[in-house]
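**Q** Right after this note come the structures.
Coordinate-derived values only; no laboratory data. Bear in mind that the values here come from a model prediction, so they are computed numbers and not experimental data. Cβ atoms are built from the backbone, for glycine too; each structure is taken alone.
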Structure 1
Amino acid sequence: MPKSSQPIDALNFHSKGKPGKLEIAPTKPLTTARDLSLAYSPGVAVPCLEIEKNPSSAYDYTAKGNMVAVISNGTAVLGLGNIGALASKPVMEGKAVLFKRFADIDGIDLEVNTQDADEFINSVKFLGKSWGGINLEDIKAPECFIIEEKLSELLDIPVFHDDQHGTAIIAAAGLINALDITNRKIDNFTMVVNGAGAAGIACAELLNAMGMPKKNIIMCDTKGIIHRERTDLNQWKSAHAITTKKRSLAEALDGADVAFGLSVKGAFTKDMMQKMAPNPIVFAMANPDPEIMPEELKEVRPDAIIATGRSDYPNQVNNVLGFPFIFRGALDARASRINMEMKIAATNALAQLARQDVPDEVAAAYSGAELHYGPQYIIPTPFDPRLITTIPPAVAKAAADTGVAQKPIKDDLKYHRELAMRLDQTASMIQMISSRVKDNPKKMVFAEGEEERIIRAAYQWNKSGYGDSILIGRKSRVLEAIKNLGLDPNQKGIEILNAKISKHNDHYADFLYSKLQRSGFLKRDCIRLINQDRNSFAACIIATGDADAMVTGTTRNYYASLKDIKRVLAIEKDKILFGLSIMITRTRTLFIADSTVIHTPTSEQLADIAVQAANEAKALGHTPRVALLSFANFGNPTMNGTERIHEAIEILNKRKVDFEYDGEMSADVALNKELLELYPFSRLSEPANILIMPGLHSANIAAKLLGQVGGGEVLGPLLTGFCKPVQIMPMGANVSEILNYAMFAAHEVKDNNQKVKKTKVG
C-alpha cells in the first residue's frame, strides 16, 4: 500500500452506509401486485418458455447480454500475493464497479474457493450460461493460462484474463506511441521484458502478433534471461526462450531500446538504465512501487520516456483503459470469444486516441493539467470520455471481421450514438447538433478573444470542421496567447479583429446608430460602443451578416452581457426572448423555461414561451409535451396567482397549437405518469418534458437545483428569441462547454434569413 494511504480511510470507505461497493437495483417497476405477477410468478414463465425454445433469446429477455462475471480464486491479488478467495472480494467488487462506471456493464463478482485449476474450470463451466462474458482476475501463473485456455474452449462467450491481456493491450498502446515519438519501428528495436508471468508473456505475444520479431525480445525471470539452454522452463516460458550468450538482466538491458518491468520494486537500477540505447523507453509497471521511480530514472536518463502503473505520475498503464471497453464491444457484437485480432484493434484504437486533442473534462480530472501527445502523454487517461466511443467499435468490428460476432454491428453511426448515451445522455444531443453543424459550417464570433479558453475553443471550432472563427481582441495580446498555447498563428479559418481599429467600424457604427438614435444615443455614443465594447462589436458583426453567430460571457456578468447585446440585436418577429435550460438524465430530458430573462411573465408571454420551447424541443428531436406549472392542480386549490396560467391555457386553445399542453399543474403530477392518471381529462398522454415556470425565481431555482442534485446534467440556460443566434456562457465555462454553447448558437442559424448585405470582415 502506498505510504500516503491511510488504512482507516480505506476501511471507512468500504464500510460506511451499505458495506461494500455494489448493490442490485431493479430495472422494472415492482410497486403493484400486477408488477410482481409479471416479474415473477406467473408472468415470468412466458420468457422462460421462449428461452427454452430459442436459447439466444436469453439476450432479449434477461440481463445476460450486459452482464460480466468477475471471477478469482485470490491466488495473485494485486501485490498481496495468495491471500485467498474471500480476501480478494473487495478487489473483485471494485472491478465490477469499474465495469459499471466506465462502460455501463453490470458486473457480478464470484470468488471460487479452490486453488486447483480443474476444480476452478468446472465451477465456472457449469455457471457459464449465466453471463455474457467472463473476466478472470488475480489468478497466479501458470494456472491462469490453463484456466483461460480451457474455459475459452468450453464456453461460447468471451473469456478474458485481464491481468494478462488487459495489461498487454494498454502497455502495447503506450509503446506504439513511444516508438512513434522516438522514430522507431515495431520491427526494428530491441526489448527486455522483466517478469515472465502472465502479464509479461501476454505483452510479448501481443507485440509478436503486431509485427515485432520474437528474436528482438529478451524475457527475464528471477533467475535471469530465459534462454534455450535452461532446463527449468515450463511450456509458456519455453515459447519465449532465445539463443543468447547473455545471462543476467543487466546484460540484457545493455543497449536495449525498451524495458518492460512486470516484476518487483527496484528491479531496474540506475546503472542498468545508463547502459540502455539513446532515448530509452522504460515501462516500470510493478505496483504499487515500480521497478525504478521516474525521478530516479530521469537523474541518469533525462532522454527517457517512462510509464508506470501509478496514477501520480504521467503515462499510467491502467487496465481500466481496456477491459470495460473491450467487453463493451464484445458484448454488443455478441462475440463468442476475444481473439488476438480484437486485442490488436483495441490496442491501435487506444494508441490513436492519445494523439488527439485532449478535452477539458479530462484535464479537470487531473487538476487542470495540460495534456498533449508527447513523452509525458503517450497513453489516454481513464477519465477520457471518448474511450467508450473509440475502443468498443474497434473491438466489435474486429469481432465481425474474424467471424466471432454473433450479432455484428450494422449501423456504425447509430452504435456510436448508443455508446455515447451509455454514460452521458448529454452526448447524444450534442452529437446530433455537432453532426448538423458539420454538415453546414458556420462562422462563429468569439467576443472574448484574448482569453486562453476562448482561443482554444475557437481553434477547436475550426479544427473540428464546424466553420471559421473570429476572435475579438487586441491582435498583439491574442497572438501572444496563441504562442503560449503552442497553436499555429497562421491557422487557416482563424481571424483576429480589434474592435477599436477595424476598418468596418464606420459601417457598424452607422448600423447601431440607426437602431439607437431614438433611444437617447448620439452618434458618438454608438462609435464609442463599437470601439470599446466587444459584445456590441461582435453583435454588429452578426447583425450585419458578416458572421453567423456569436458566444460571450466568460469574463462578464450574464445580465451585463445580455444588456449589451439587446442594444444591438432585435427580437425575432413573432418570438419572445427567454432562457431555456435542458436537464438530461439517464431516463428523460426536461426543458425548463424561462430561467433567465422575464421576471413575471404575463399570460401572453407564458403562451409564447410554451410555443417557442416546444419548437426548440422539436428541433432537437423531441416530441413536446408542455406543462404550465403551479402549486395547484387544475384549480385545486383555488388561490390568487394562478390566473395567468389559466389565461395562458386559453390563449393556447385559441391558437390551436400542434403539441400537447396542459396546466395549471404541480411538478410531481406533470412528471409522474401514475399521478397524471388521476386526472383522466388531462391533455397530456405521457409525462411532460417541457416545464413552463410561473416566474423567473422558480425557473432559475429549479434549473440550478436539478443541476446539483438531479442526477443528470443541465445544459444552458440557452438564449432563444434573438434575430441572430447568440449564446451567453457562464463565467466558469471550460473549452468543452464553450464549444457546446457555440454549437447551439450555430444550430440556431437560419440560412435563408440573411437579410442584410454581407461585407468582408477585416
Structure 2
Amino acid sequence: MPKAFFSGIILMILFSSRAFSEIKIDGVLDEPDWENARIIETFYEVFPYSLRQITEFKTQVLILETKDGIYFGFKNFQPNETMRVMNHLRDQERSVSDKNGIVIDFNGDGVEGYNFFVSSSGSIGDGTVRDEKERNWDWDADWKSAATVGKDVWYSESFIPWTVASMKSQAGEVRKIKMAFYRMLMGVGRGFATIKGSPYENLYLSVFNEYEFKNYSGSKLDFFPYTTINEDMAESDFLTKAGAEIFWKIDSSKQVNLTLNPDFGQVESDQVVVNFSAFETFYSDKRPFFAENNNMFDVSDYMHRVINTRRIGGRPDYDCSQYDEILEDKCNLSKAETSEIDFALKYTQKDEVDFGFLMASERDEKFSKGRDFYALRLNTVFKNLKYGYLSTYVDKPVFDDSAMVNSLDFDYKPSSYHRLTGNLLHSDTKGEEGFGLTLGYGFDPDKNFHSGMGINFFDDRLDLNDMGYLILNDRFMFNGRTQFKRTDFDSGSTLRSRLYEIGYGSKFNSDSRRESSNFALKLENNFTNLSELKTEIFYRSSGKNTRITRGSELAPYINMPKGVGGYIDFTGPRTPFYFYSLRYERGRGSEHSPEIGWGTKSRGFLKLMPNDNLSFSFMYQYENENDWLNWFDENLLASFKRKQRTSIVEMEWFYKDDHELRIKAQMVAFTGRDPVSYLGDKKGKLNPANIDIPPITISELAFQIRYRYEIMPLSYLYLVYSKGGRVSMQDDEDNVFNLYRRPWNSPEKENFTLKLRYRF
C-alpha cells in the first residue's frame, strides 16, 4: 500500500511536469493542454467608449494555471488587410501595432495592477497601474511571450510567473485575484476589453473581474552583476565600473532588493527641455532597482511626489563658501552633476498592513560628502478605504542638516459613483516646519459623464525637494473639470465619439494674493476614418504672479494681464505606412500659465514605416512670443522677442526580437531678442529701466545611437554613443542650422558606453 501510494504520487508529478513542460511559448497554441483551458469570450468596446458587447472581431482568451505561473493565450480573429504588425520599442503602448493586454491585480483590492501587453509583431510592454488608472512603464518584468499571424487570425501566447510581483498572503487553498484583458485593433481604431472600464477613463482597477486560482506561493533569487566601460571623449577620460543587484523574493509577499556599487546611469536620454521658469522639470526614473515595487512608495499627484528617486545619486551638495579663495574656485570648478552610490537597500512586505523600507547611501565626492536617504511606508485597505503613512529622511552632512517629510494619504470609494482622495503633508527642513493638504473628489454616475474637483494647499515653508518633488509651495488652488462623452452616433455618421469638457480653477498664494482664475472649453472628435480633431479655448483672469521674482522683497509679485487663447490639434488616419499630426496654438499665456505677451506655437509630426522592422519619425515645433518676460535678479526683469525651434529626428530598426537599434537627435534653438529692462516694485508694477540687457541665444542637443541586445529577459548588452550639451551665447545669431550645429561642434558631453547586465 505505501509503495503503490508513493508510485501514484510520482506518476502524478511526472504527468503534471510533462504536460506543462510541453507548452512552448511560440505563439502557436497547438499544445493539447490548451483544450483544458478556461475560455473568456465576452468583450466590450472601450474605444470608442460605447461599452457595447462585441459580436464582430471575435476574441478568445485561454487561461492555464500551474504551480509556476499562468499561461495566457489569445486568438484574435480579423481580416489580414486590417491587421497592423509593426515592431516597436519596449513599452511603446501607442505604437501602431495591434496588441493583446493582460492587467493583473494580484491582491484583488483595487490598489495596484501589473500590465503586460504583446503586439502582433511580438514586441512587448510591461508596467504598473496605481491610483485607479495611473500607469507607469518604467517597470520591467521577467515573463515570456510570442505572437504569430495566420489567415484572418493572429495569436499571442504569454507566461507570467507567480514570482513576477509581490502579493499579499491569502488563507486557504484558493487565491482570488482580479484581472482585465484587452485588445487594440489599430488598423480599425478600436479597443475591446473584458471589463466595462478603460485606463483612459476614470474607473479602471475597481471594475476588474475576479478569478480564482490555486493558492501557490514561491520564492526566487535573481543576481544581476553588471559591468560598464565608458569613454568620456569630451574630458579624455576612461572609466570601468562593476557592481551587482540582488532581487530576492523570499515568498509571495516579501522581497529584498540590494544593490552594491550600482551603475545608476540611464541609457535612455532625457527629453531636452529649455526651462527658464521658477518650476523644476520632472524626469521619471527608469532604473530597475527603484522601479521594482515602486507603487508601494508612490504617493503623488500632478503637483507633488513625496518620493522622487531621481534625487538619489543626483547632484551632490556643495558649500564652496567655507573654503579660502583658491579652494573655493577649485570647489566651484569640480561640481559634478551626479553622485556615486555605495549601496541601496529596499524591503517590501505585503500583508494586512503593507510595509516598505528604502535606504541609500551616496559616496563622498571631491569637496562634498554623500547624503543618506531613508523612506518608510505603511499602507492598508479596509473595505472601501485605503490609507497609509509615508515618511522620508535625508541626512545632509555638507550642511550639517537633515530633512524629514511625513505624509498621510487616503483613497475612499463609498460607491461606484463617488471617490474621495487626500494627502496631508508635513516637512521639517532647516528647522522650519511646513504643511500641505490635497483633496480630490470624483463623480462618475455613468459611462458618459464625469466630474471631478480638487483642492491643493501648500504653505510657504513646505519643502519636499530633498527626496521628493514639489512644483511650488506657497499656493492655494482650486480646480475642476466636467466631461460628457457621446458615442451613440448613427452608422452613417463620420463621427465615432465626441468629448465635451469644461475646466476651471482659481489660484492664490498663502498671503491670499489672487494669482488668477481660469476657464476652458474643450472639444474632442474621433472620426470613423481614424483621424482625430481636438480644440480648446481658454480664458485666464488677471492676477499676481508670485513666482517669477523668486521671493524678492523688492518685488514680491508681478501683475499679469488677463489671458485668452486656444489650440487646434489634428491627427490624421493611421495607415500601415505613415501617420501624422498637426497642432496650432495662439494666445496670451495658456490656461495654467500667465504671460504678458502674445505667443504662437505650431507643431508638425510625421512617422514613416516602410516595413515592419523599420520606422522614421520627425517632429518640428516653432514658437514665438512678442513680450516674453524673464527674471534676472531680485527685482530686475526684461522682456524679449522670444523664438524657439525644436526638432526631433528618430530612427528605429529591429532584427528579430532580440536586437534593436535606435538613433535619436533632439535639437533646440532658443533666441531672445530686443530686450527691454524693467524694475518691479512692491505693488507688482513693471517700471522701465535703463539697464543694458544682452540678447539670449541657447543651443541644446541630445544625440544618441543606442544598440540593445536582449540576451534573455532582463539581461541586456548595450552599446551607446551619446553627444550633446548646451551652448549659451550673447549674440544675435538666428540661423537655425548654425544654432543646432553649435553644441555638435562644441559638446559638453561625448561618451561611448558598453554596458552588460546579466541575470543569474
Structure 3
Amino acid sequence: MKYFIRYVARTVATYVLAPLLLLSLMQVDEAHSQENASNIINSVRIIGNQRIENETIFSYLNTKMGDRFDSVRIDESLKSLFATGLFADISLRREGQTLVVQVVENPIINRIAFEGNKYIKDQALSAEVQLRPRVVYTRTKVQKDLSSLLEVYRRSGRFSAKVEPRIIQLEQNRVDLIFEINEGSSAGIRRILFVGNRTFSNRKLREIILTKESRWWRFLSNVDSYDPDKINYDQELLRRFYLNSGFADFQVVSAVAELTQDKDEFFVTYIIDEGNRYKFDAINLNSEFPNLRTQPLTELITTKPGNWYDAEEVEETVQSISESVGELGYAFVEVQPSIKRDRDATSISVTYNIGEGSRVYIEEVEITGNVRTLDKVIRRNVRLAEGDAFNAAKVRRSRQLIQNLGFFSSVNMETKPGRGPDRRILNIDVSEQSTGELTFGAGFSSDAGVLASTGIREKNLLGRGQNLSLNLQLSGLGQFVEASFTEPYFLNRNVSAGVDLFNSVREFTESSFEREILGFGVRFGYPLAEYVRQQVRYGLRDEQIKRFDGTSVTDDGKSVISSIGQTVFYNKLDSSFNPSDGYFLRLSNDLAGLGGDRKWLRTRLEAGQYKPVLKDWIVSLLGETSYISGFGGEKVLILDRFFLGGQTFRGFERAGVGPRDLSNGNALGGNLLYKATGELSFPFGLPKELGIKARVFSTLGSLMDIDDVVADLGDTGSLRMSVGVGISWESPFGPVRIDFARPVRKEDFDEDEFISFGVGSVF
C-alpha cells in the first residue's frame, strides 16, 4: 500500500503539476519581457538645432537606440553636450520609447566692436580678446574676455575702468558683441619712497627707475601712471644701478603699491637692502692659448684696482676681450670672469680667463617679427651664415647693421639649441616701426629765418629696403625741391644705386647774389671692408646766378657743371642716428671738367670721435679740412667756394668768417677751409623724459684763399676761435636748439653772432 501511494504521487506530479508549473513560469517570463521591451529606447529625436547637424549631436550622446532608459547615462549625455559650448540650453526627456533631445544653440558672433575707448585703440584691445567673428558665442568666453580687457586697463594704470558687454540680436541666430568701455582716469603716482637707502638719496633713486611721480610736465608720457610691469622693471633697474656702484650684495626686499581711497593715485614704496660696498682689488688676465699675446688685451680692461666694483664694466670688458680675440682668428673663444669676494675687506678680485669655448656652429638663421620687411633685406645684413662658426663679434655687428637700417624699433638676437649639441639656431627677432613719412613742418632759424617744409618718404618701399622721397622746403633764403630713389642692393649685389633730381633757388644775402640750380645725379656705393664703404657719383647741373646791386661778384650768366666724385667712409660709430661712442673718417673727392663750363678739383677730409665719459655725458671731437682749386687756367668761382659761419661755426654769422670785400662787406668765400669742434653734452638737470640736454663747445678754424682780385680784400687766414653753451630740446613738434657763443679770436672784418637758434628742420 505504501508503495502504491508513492507511485500515485509521482504520477500526479509528473503529468499534472509539472505542466501547470511550466505554464506559470512562461506567463511570468512573458510579463517580464514585455516590461523590458517598454524600457528600451526605440528612437532618438533631436529638436531645436539650426546649424548643428543631428550626427554631431548624436556623437556626444552616451546612450543610443537599443539602450535602456538609464538616468545615469542620460545625465552623462547632458553634461557632454553642455561641455561642447555649442548650446545655451539642453534638455533630455522621455516620450514613450523615444528619447527627445531639445537644444537651444548658442549664436554665432557676426562682429566684435569696442565703444568708448580712446586711450587704448581697437587694435590693441582686439589682440587681448579670444572671441572672434564667426566663432560661437558663450557667456563663459565673454567673461574671460572681460577679465582680459580689464587687465589691460589695469596694466596701463586705469583701475577705475569698466567694461560691459552688449548683445545685438541678428537674423539667422547671429549676434553683434559690443564691449562698452568707460576707461576712467589713469591712476598716477603721488609719491615714490625708498626705505633702507643710506648711500644714495631718494631723489637720485627716483632718477634711476622708469616710474615717475605725477607732474604737470609729464602729460605727454605715461611714465607717471601705475603699471605693475614697470614696477617689476624698476626693481631690475635698481639692482643694476647698485651692482654698477659697488654694492654686490644689494637686493630689493619688496615693492609695495598702495592705492589711495579715491583710486586716482598710488603710493609706491621700495624696501631695499644695500649691503656692503666693494672695491676692485687684484685684476688678472689668463689665457689657455699659448700663442695669444695677452699684453695688448690688458689695455681693454677698464676695471682698475681701487675703483668701486661695477658689474656692467666687468661685462663690457668681457665683451671687448671676446671680440678682440675673435678678430684675431680664434673662432671658439670664451672669456669667463672669475670673481672672488672678500666680505671682510669689502673687496672683489677679478680674473678674466680666456679659453676655448664649445665648438658651436650656426645651423639656421631664423628671422621673426617682420611683417612687411622681406627676410632677404634682414638676412643680407647678417654677418653669419648657416654652417659658420659662432662668433659673438659678428653677432653684435649684425645687430648693429640691422638696427642702422631704421626699419625696426628693436632688434634682438639670441641663440637656441639646434638638432645637435654643437648646433645653434640664431634667432633674429625684430619689431617693425613705421617707415613711411608724410611730413609738414615749420620753424624758424637765425640762419634761414622762417621756414616751412613738406615731404613724403618711404624708407622701406614694398618691404625691399628701397628709399623713395619727395621733398619741398621753403625759407627766407629760397626754395628747394628734390626727388630721390635708392636701391640698396642693385642687381642683388651688395651695391647701392641711387638717382637724385633737384631744383633750388637760394639767396646769398651775405654776398648779394641769388643762385638757381637744376640738375640730377646718380650714385653707387659698395663696401671695401667691414667698416669701410665707398661711393662713386656723377652729377650734371645747370646753374644761373643773379647779381644784386652792390655785389662784389663778377661771375654772371649760366653755366653747366659736369662732375664725378667719390667718398670713402670708415665708420666705427655705435649708431648712425645718435652716436655716443666710436669714431669715423671720411674722404671725398670731386672733379668738375668732364664737359661743362667749370674745371676744378675739390677734396674734403672729415673725422670725428664720440666718447661717453659719464652716464649720458658725451664728449665729441669733430674736424674738417677742405680745399678746392681750378685747373686748365680756370679760377674757382664764388658758387663753388666754401663758406664758414652760422651753424658751421657758432659765434659767427652765416658766412661771417673768411675773405670779405671790405668796401661793401660782401662775403667772398674761400678755397681752403679747416675747423675743429669739441663739445660736451650732458643732462640739463631736469627730468630725463623732457628730452632737454645742455652742452658746452668750442670751435676753432679758418677760411682763406680766393682767386678773385679785389681792391679792398680782407683775407688773413688767421685762426678764429669761439666758445659757447647751448640747450637742445627734443620737442613733440621737432628739435629746438639755442646756442650762445662768443668769438675769442677773430678779425675786425668778421661778422659775429651771439645767439643762434632754430625750431624744426633747418633749410
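**Q** As an exercise: helix-only ellipticity at 222 nm (-39500 (n - 2.57) for each DSSP H run of 4 or more, over all residues; to 500), calculated from one structure in 1, 2, 3, equals -5500. Which structure is it?
**A** The read-out was computed on structure 3.
**Q** While we're on this one: Of the structures labelled 1, 2, 3, one was used to calculate distance in nm of label points 7 Å out along Cα→Cβ at positions 43 and 523, giving 7.7. Name it.
**A** Checking each candidate, the match is 1.
**Q** One of 1, 2, 3 was used to compute log10 I(q)/I(0) by the Debye sum over Cα atoms at q = 0.07, 0.09, 0.13 Å⁻¹, for residues 211-602 alone, and the answer was -0.55, -0.85, -1.27. Which one was it?
**A** Working: 1: -0.52, -0.76, -1.19; 2: -0.45, -0.75, -1.37; 3: -0.55, -0.85, -1.27.
Computing log10 I(q)/I(0) by the Debye sum over Cα atoms at q = 0.07, 0.09, 0.13 Å⁻¹, for residues 211-602 alone on every structure in 1, 2, 3 gives -0.55, -0.85, -1.27 only for 3.
**Q** To test your reading of the models, identify which of 1, 2, 3 gives 3.5 for distance in nm of label points 7 Å out along Cα→Cβ at positions 171 and 459 when calculated.
**A** Only one of 1, 2, 3 returns 3.5 for distance in nm of label points 7 Å out along Cα→Cβ at positions 171 and 459, namely 1.
**Q** Supply the structure label, taken from 1, 2, 3, corresponding to distance in nm of label points 7 Å out along Cα→Cβ at positions 419 and 571 with the calculated value 2.1.
**A** Answer for the origin of the read-out: 2.
**Q** Any idea which of 1, 2, 3 comes out highest on mean projected area of the Cα convex hull in nm²?
**A** Evaluating mean projected area of the Cα convex hull in nm² on every structure, the highest lands on 3.
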